[in-house]
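K.L.:
These notes open a run of structures that come right after.
Values quoted throughout were computed directly from the atomic coordinates according to the rules given, and no laboratory measurement underlies them. The structure presented is a predicted model; accordingly, all values stated were derived computationally and were not measured. Cβ atoms are built from the backbone, for glycine too; each structure is taken alone.
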Structure P
Amino acid sequence: MSPADGDVTSGPERGSRFRLLSYNIQVGIQTSGFRDYVTGGWKHVLPHRERLRTLASIADQIRGYDLVAIQEADAGSLRTGFINQTEYIARRAGYPWWTERTNRRLGRLAQHAIGAMARIEPATTTPIALPGRVPGRGGLLLRFGKGPEPLTVVIVHLALGRQTRRRQLDYVAELISDAGHAVVMGDFNAQHGAPEMKRFFARTELVEPAERLNTWPAWKPLHNFDHILTTPDLAIDRIGVLEETQSDHLPIAVELTLPVDCALRVA
């Protein structure tokens, strides 16, 4: 992980360290330029032999993180050889716990999903359906720790339309309204300064530790569509993007230190 421009210090009481990564894996399709969207478009609907090698490379890349969120996965369909991509990556990378939410089911052709894998099992896992005129966007709400101040993590993949994204972010703001320690992470399809993002920041206590970590397109990143947002009580030690990618997005990673009242047993 590339280091942030500076370390963020916290108060005197600090607990366990927690490493998070968010990755839009584009269904295991390698993309190195805009031309690949045209020449490789068939890979979104048909199987191809390079996909498993790409997933294996992703699994190798994410080892060592405590929680990994993935977007644009497939839950097992024709195009993936009926392999559940979240499960495949989690098992190959050695994660003992994983989960997913299938957001859009197209029969045998495609099973659009969002997933998560972790080195420790959350106390609770709740699939969420994000609002929108067209069904198919969803997320996951995870709570780590069983004490009075658990860590709440929401993983999302937001819509392409701005008005729908605003509704979805309003919904997420309600979800975390009573959370003492919170993280919202994923592919927002919006940059830090977008109006819907400004509205979201105003309605929550969330902040973005680094505002200009561009993640798309991976071969020449110009836009910061992928975010890991945190409440101010979570001390950020490092944040950055991984420069090597197997997708059209760069993964974004954060290493933070939890408050003592939220300390988790992370190896």
Structure Q
Amino acid sequence: MVASDQGDLGEHLPADARCLAVISGKGGVGKSLVAGLLAIAFARRGHSVGILDADITGPSIPCMFGVRRATAADGSRLAPARTRALGIRIMSLNLLMEREDDPVVWRGPLIAKTVEQFVTDVDWSDVRYLFVDLPPGTSDVPLTVMQRLPLNGLIAVASPQDLVAMIVRKAVKMAALMNVPMLGVVSNLTYVVCPECGARVRLFGPERNRGEAGAAGLPVLASIPVDPELSALCDRGELESYERNPFDGLVDHIAELLDGAGGRS
């Protein structure tokens, strides 16, 4: 069992804040997309929302939202950037880089420390729901977030392949090891709709994630198809204008899960 000092950074967040991290066992399965869509769904319901981009070496959140300006200083703490349409607060290393395409060639401890500073040195005082976009895998940064942030829950993202399902099981087991509630699984890239006949084509075969999630006692919260419009909006930095957000009808349910999972008093 890995010892956890979970919640050490909680004093830097509002007492009633709820923190949800999005995790995946590997890259390229849509983890950042899910974090962004969750934040948008909550913001559309009038909640004050922030995204902490903890994927330090592969940040994509600023690009999806079209946020590229440097984050301004606000007293002793940094003020998160805000998205144009919904005012979602965003903190990402790319917002502090002189050039957004410069690589981050850092070792694990420095990356983990940077994520901690994104909590301690950033003003999240008006955020009710903080979504954390974790890097893929189960190493330094996910471990730091699970140990140090007062997480109310995790959501795992997977695509339908057998290999990815196996890797997701590792993430689920890590959450159990760290005593962080796993709220469910999101299945991404599940199918594409034929523009000619409307048939659903499952590019990666049957959706195995439902069986995997069921075996782990977890619900599949949403299934996201391959949608060219969604990809185009991300490339243009206009994710907030996507109208077929699969989480729009799940906000109350996910909020209840977060409240039921416990948190700071």
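K.L.:
When relative contact order in percent (Cα under 8 Å, 6 or more apart) is compared over structures P, Q, which one is greatest?
P.N.:
Values: P: 25; Q: 28.
The maximum falls on structure Q.
K.L.:
Match the computed value 3.6 of distance in nm of label points 7 Å out along Cα→Cβ at positions 51 and 203 to one of the structures P, Q, and report its label.
P.N.:
P
K.L.:
Please state which of the structures P, Q yields -9500 when helix-only ellipticity at 222 nm (-39500 (n - 2.57) for each DSSP H run of 4 or more, over all residues; to 500) is computed from it.
P.N.:
Numbers: P: -5500; Q: -9500.
Label of the originating structure: Q.
K.L.:
Please state which of the structures P, Q yields -0.52, -1.09 when log10 I(q)/I(0) by the Debye sum over Cα atoms at q = 0.13, 0.20 Å⁻¹, for residues 91-170 alone is computed from it. Numbers along the way, then the final one.
P.N.:
Details: P: -0.49, -0.95; Q: -0.52, -1.09.
Of the options listed, only Q reproduces it.
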